[in-house]
1. Quick one: distance in nm of label points 7 Å out along Cα→Cβ at positions 148 and 500 came out at 6.2 when computed from one of P, Q, so which one is it?
2. When you work out mean projected area of the Cα convex hull in nm², for residues 260-339 alone for each of the structures P, Q, which one comes out largest?
3. Among P, Q, considering only mean count of other Cβ atoms within 10 Å over residues 412-419, which has the greatest calculated value?
4. Given 16.1 as the derived value for mean count of other Cβ atoms within 10 Å over residues 100-107, which of the supplied structures P, Q does it correspond to?
Structure P
């Protein structure tokens, strides 16, 4: 493991300090690339306008015409948290904006096990059978790769508005309108919008167009701010890069939650996850609320999750959230079994010679392979693809395998699949994704060839340096800084992908260590760099680590606020441990 401390331009840090930024935050902000003091402000008025989002204005005009004409609209959702929140934002937002026209907005979630991903011809056929038959399909968090599905909709006389954020292929679908910051020719400064963010932007443009047509004024226009708790949840749960624009959206949503103004569904999901919504932070969304919503899409379909988000009455939302929590416990049980099988299989392989991992098992659950891929990626620090048997056959009668991949820094997963598909044109049936996560389908007979092709690409792209584990950290805290006050200051900020939560290092003497529930290490410790002994030891917890530590040790940790007792305490959430005098590079 190589320890690397983030660098921060000291002159810029001093500039931030002079603008009354907390000294620790000044260093953290600058080391994360913040250049202007003005960027600290995350007020909603600083949100980028939708003007440069390609296709957004034209799609808004088209949808306003549809609203006025009372055309039935069907939102076709994706089955993850981003897709669910984008769907709920679309349904609620369009109904709010089109209230005076009695706009009819419904939604449809494809079954991931039988219909595949995105707007497929099968999904279009199902949509066409709805009553009333929709005249317009709006995809959320999908659609940019749905060439065949859009063609099928066009043939049936249904217009398609694609709202998506995924990277497009060389060819785009023949949709009536496409709104995607990552499509060719889009000048929108933030390419990091999640699917829910794209849908929210489209609603902003629709409201602006309706205002221009005189349906309401700036003073009495419908409010879209109540949707921002959903936008925040989808953005964080989809691990979208938290550039300033996304941090503004997430900050606004978290403020709503902390002020008690969240939707019944969000409140119920917080309760089900055992988290205090009055102290909501991005970590809660990504690791508490998000997984429970995702459980529906992983084990069944996301209809249950969307119904929870659309609930207007708390008792109904509470009942649905409890069912989602039950599903999440089931998901964890399934995941544990899959992980045990994977580790048993890998025990027979010399992993030291590999640059990528590719696994398949007929017993594995399609909806959980992405999580397994992520766990294995973290454990072995290699790009990973995990496959499960799908409930469909290819044209030769072979079982189709659905694969989900996770990657490490420096290895673009979708680009790797693109290269493989070009080198072996008949190998991959379909694929899509991002640099760090991707999915694909292959015939079961092609598994060994894909495994070989993936290793070939990984070995040519990844050198020894790229395969070395690195811990990027923020240096040491003084003993006087390890306080509840510092922990609270940190917890109030928006951290996440692209703007990572601080990890500090330090040398500590361990006074006491005990194991909780046979798997978590609880510590009492004091800093070795302290000028004077602390009045009482600090608390530390290392989750899912039960092995004892030496009396003196270098720790990497997140500083959290423990409010379990009547008074708040600082707690070190241990991430890793090293012998004393570990050298940073």
Structure Q
């Protein structure tokens, strides 16, 4: 069951935005997303929240400045997703520009699992670092930090994940979500936290006179990577994150991105001048993530670290091939899952827990996401791991905070979950093979308890209808220039149309010509081949179709009836 509703907004707020010079349609859209004045839309870098408000950022800056002056060896311990990869690249590039001796290590997810584990600490020790610096992980690494201390290494933690009951005994932790931190934006991605630490470090080194008589490193050169990691990690795009992303997009559009970013866009046949947050999340991000899912994320990090265009192109081609392989694996897994769920009725359950002997543990997160979208239920997909364990990756709906739900399962059934962590919408965990059924029932019980009936109804939220004079290429371009994403959703509209013509293209998409009050408009309904009736009610977004150097307005149909 699903329903379509219009996103509410305050007419008074919309009127105030209009009075400040914003067009009526955009004023309505912004008001519906909680924007109360035009100043909140200003994405100038000077409006970033100050690093001084981020707990321990200045303390970590002092520790890092001391390490740089003493030429201690730093080793960044990264995570194996796009946020972790970009955070690592930002750390290596930024610290290197500030004079540090720095290298990185990224755990192979299939051998070492997630985070700063004792095993990865022992592997890191072979490089003989003085200090381990985690990016996008570490807040739950109590045992790993203890092992690092035992082996004579200090640990600095930068992370954004929610802490557990016990935090590690690191020399310093920077995490906007740790207890006691009053940083106004709790939504920084791991790469955003690392960028803030670098801003604080540069200020500390400025205070120490390190830059006297010479130019300071331009940390703005890192913003393309900050934007990529922020969008790819699907964190909420609050005002502070929108500034980071918009600044990064502006650099990319101006051709001032690093060689790896440029190569990843080229291999996807995307022009840097037209890039939006969509391309970061659904074009570049998946290609980067493919390395961590199927192979080794060090390949992706090397792509982001090289300044050689030829090397970047070579690595990007490998990442593109891995992404094609990932898509094939994903399609097979999805077919298997849907076959097993052939008789599944979502009305009978508030959650879905699945396992298959042949599933690839690097792709189960994507599978969980696809099934969550189809059935509108929180989904956890499991695959074989090692030593009698199975590893699960979960995706949730708005009505269930997944990490908190797993925490509740763990508290009620301490034997079931070996380890877990994550966010509201995504989480990971490990359990024993023999505990799958027990976990399935325990998770369903929590889902039954926490998810209200309204949350189980799939809802498509639109920004209403468009006037005839709002079906324009200019408005499509204006929408493309804005930063949209989690918590600041891309505008969707709805309306009634006459279907003038329809044909299948690419074997799986429906190319349409729709009759509107503004005349006939081209449209496309991706991944749909079912013939449409003469009249439809459609939910759609505005897009730009480029062909042979010409630009035309095109509607992307998201849902129709």
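Values quoted throughout were computed directly from the atomic coordinates according to the rules given, and no laboratory measurement underlies them. From a predicted model like this one, the values you see are computed outputs, not experimental measurements. Cβ atoms are built from the backbone, for glycine too; each structure is taken alone.
1. Working through the options, I get structure Q.
2. Largest value of mean projected area of the Cα convex hull in nm², for residues 260-339 alone: Q.
3. Comparing P, Q, the top value of mean count of other Cβ atoms within 10 Å over residues 412-419 belongs to P.
4. Derived from the structure labelled P.
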